[in-house]
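Asks: Following are the structures in question.
Only the coordinates and a few stated rules stand behind these numbers; no lab work does. Because the structure is predicted, anything quoted here is derived from the model rather than measured. Cβ atoms are built from the backbone, for glycine too; each structure is taken alone.
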Structure 1
Amino acid sequence: MNASETRWLNAEQQRAWRAFIIGTTLLTDTLDRELRQAHGLSLAEYEILVRLSESTGRTLRMAQIAEEMQHSRSRVTHTVSRMEKAGLIERCAAAADRRGVEARMTEKGWDLLVEAAHTHVRGVREHFVDLASDEEFTTMGRLMNSVADHLLTVNPSFADIRSDAD
């Protein structure tokens, strides 16, 4: 596509796009800061604990964590290493094939997640959910699902590309 074929954003679309970029950046930074200040836990670490809490035996393969979070494997490995040193997670050989590595949440990790969940949900409500009507929130959810579906359709190997990006 050349410059003459570009469908430029109109002024309203440009304002909305910039508001989305600024809003998501500020929201993510705020939720991360609140978790760090209250619990010494980053938003990424919190998300890993949540995913482990929702899995059987509070255990997931490292590759699955990376894929679900759309983070590179090396980024997840570094994050899990910090969490392991803090006693929140332990790594072990995968039960199914012994070649893979699994992360398992410890009781200390569970206790921290139970504490931090209140801070996180309060922040999500205060800084995001409660600022929209139910209809607006539902519409936003549908839009973001459409964005994710579209991006995965046009590039199904997105997770593989992300694995090599960092």
Structure 2
Amino acid sequence: MEFISPTDGRLTLKETYNAVLNFIKDQPQHAYKLIIGTDSQPNDPRSSFVTAIVVYRVGHGGRFFYHRRKVNTKGGFKQRIFYEVSCSLEVASKITRMLSEETELDENIEVEIHVDVGENGPTSTIIKEVVGMVVGSGFEALIKPEAYAASSVADKYTR
């Protein structure tokens, strides 16, 4: 799995993790959030799915990384949204597994999954299901308009 950083270029998942860790270790006195979100752009026959990892130094900016994949898609928007959430959960699980093995971090890092659904529009009918997927996996779920990792960062790179 390859990620792209506007700062560092192409990185493996492990290199991305190390960049996140270095960003945190650079100023460990701050609070941090690790935010993961996925957005997609339907195209026939392949849709573009982009998963963003945002490390946010609360009140002091952050960095982001993104992974793009093209997937043959069949079905409607609901299946696409569920696949977006599963992409985010896959990356979140891998990153948090690495974080759990990190002995140098003194504080727990808050992890959020941003889901590209909202109260307005057709995605409103599946909010409970996708939020349940995220919460059931042990993460905090945010939806639009607070879900900027999915609706802004990942969305920018889907095209």
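Asks: Mean count of other Cβ atoms within 10 Å over residues 4-11 computed as 12.9: which structure among 1, 2?
Replies: Label of the originating structure: 2.
Asks: Starting from the value 18.4: which structure in 1, 2 was mean count of other Cβ atoms within 10 Å over residues 76-83 calculated from?
Replies: For mean count of other Cβ atoms within 10 Å over residues 76-83, the value 18.4 is produced by structure 1.
Asks: From 1, 2, which structure was log10 I(q)/I(0) by the Debye sum over Cα atoms at q = 0.11, 0.12, 0.16, 0.20 Å⁻¹ = -0.59, -0.69, -1.11, -1.42 calculated on? Spell out each step's value before the answer.
Replies: Details: 1: -0.59, -0.69, -1.11, -1.42; 2: -0.41, -0.49, -0.86, -1.30.
Traced to structure 1.
Asks: For which of 1, 2 does helix-only ellipticity at 222 nm (-39500 (n - 2.57) for each DSSP H run of 4 or more, over all residues; to 500), calculated from the coordinates, equal -22000?
Replies: Traced to structure 1.
Asks: Ranked by mean count of other Cβ atoms within 10 Å over residues 44-51, which of 1, 2 sits at the highest value?
Replies: On the way: 1: 20.4; 2: 17.2.
Evaluating mean count of other Cβ atoms within 10 Å over residues 44-51 on every structure, the highest lands on 1.
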